[in-house]
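Peer 1: Listed next: structures, encoded as structure tokens.
Bear in mind these aren't lab numbers, they're just calculated from the coordinates by the rules spelled out. The structure displayed is predicted, hence computed values, not measured ones. Cβ atoms are built from the backbone, for glycine too; each structure is taken alone.
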Structure I
Amino acid sequence: DQFDKVDTAYVVAQDRESNIIGCARLLPTTQPYLLGEIFPQLLNGMPIPCSPEIWELSRFSAVDFSNPPSSASQAVSSPVSIAILQEAINFAREQGAKQ
């Protein structure tokens with residue numbers, strides 16, 4: 001989409017065979033981003049965030065085909081999901097994000 005640019009950040013998880021098993025897209029809110037441009041109604045009238053301290057995470061996905069979850073709650077809290085979220089948070093913090 002229009003938010004995938006040269007400077008867009010991605011966190012990508014790979015399995016032992018180098019297959020991609022998860023990803024997350026990170027965008028600072030100081031440039032156009034999905035929530036602010038496409039879904040501002042989800043903010044219910046609140047101001048659209050625009051700060052180097054606030055980043056958006058989108059396009060999150062994670063699935064470990066070698067250890068598939070047996071329920072939706074297991075998928076959300078799978079080791080791959082948690083690892084991607086941790087890396088995304090770490091990266092955003094390194095860039096100055098606080099939210």
Structure II
Amino acid sequence: MRESQPYLSKELGVARYERLADFDFTAGDEYWQATEQFWRDVRAVWQEYIDADEAFVFSETANGMPLFVSVFGLAGEAAEATAYDASASRAQIRALLADYVTLQP
């Protein structure tokens with residue numbers, strides 16, 4: 001973290017943990033295998049905003065759609081694609097985030 005750009009956040013929620021025995025995690029494992037590269041690119045694009053050393057804010061919704069719904073929609077498209085194109089995916093992610101992220105002066 002840079003001194004010139006402190007990060008502040010607040011997360012609210014309820015976390016509940018319980019030990020699961022013999023749970024079939026196959027669906028989650030398959031989803032991760034199909035979308036791992038996409039989520040790596042999402043993290044990389046967010047890192048571009050952070051590395052730019054400019055303040056920014058993001059809106060929870062754009063065009064009536066919550067950010068998480070839009071991003072998971074792209075993840076679904078990536079999972080269904082025959083071959084993953086990281087360059088094209090990052091371009092899509094940047095375009096999507098442009099609707100949600102505003103750079104601050």
Structure III
Amino acid sequence: MAPQPSSSGEPTSEQKSAQLDLGISLSLFLWPALTLAVQNNWGGPSSSDKRDWFGGAISEYVTSSTEVDEEDVEAMLVQVMLDEFEVAVDDGSAGEVADDIIR
């Protein structure tokens with residue numbers, strides 16, 4: 001059963017967290033650089049699992065840090081793409097994805 005909004009009409013923290021996770025997942029699934037890396041198994045046979053882990057790691061980072069800005073998220077996106085998928089993202093798309101996540 002899904003959590004109900006609080007009596008004030010505001011979403012609960014669980015709902016906010018679920019919305020954040022969904023937004024991050026959508027941003028990552030729609031990112032052409034990551035999609036190409038997963039489709040071609042540039043991260044190995046577990047590329048799809050790495051993408052899922054990636055979304056969780058970003059969510060945890062955003063929710064556990066007191067001050068997170070677009071540059072921090074962009075740096076994380078670029079670093080994980082390089083470390084996990086051996087892709088150097090230098091087309092500016094990481095900044096666009098970071099902006100989508102922070103908004």
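Peer 1: Quick check: 11.7, 36 is what I get for Rg and Dmax of the Cα atoms in Å, for residues 28-67 alone, calculated from one of I, II, III. Which structure matches?
Peer 2: Label of the originating structure: III.
Peer 1: Same structure, new question: Match the computed value -17000 of helix-only ellipticity at 222 nm (-39500 (n - 2.57) for each DSSP H run of 4 or more, over all residues; to 500) to one of the structures I, II, III, and report its label. Could you put the intermediate results ahead of the total?
Peer 2: On the way: I: -7000; II: -17000; III: -21500.
Computing helix-only ellipticity at 222 nm (-39500 (n - 2.57) for each DSSP H run of 4 or more, over all residues; to 500) on every structure in I, II, III gives -17000 only for II.
Peer 1: Determine which structure produced the value 1.3 for distance in nm of label points 7 Å out along Cα→Cβ at positions 12 and 84, calculated from the coordinates; the candidates are I, II, III.
Peer 2: I
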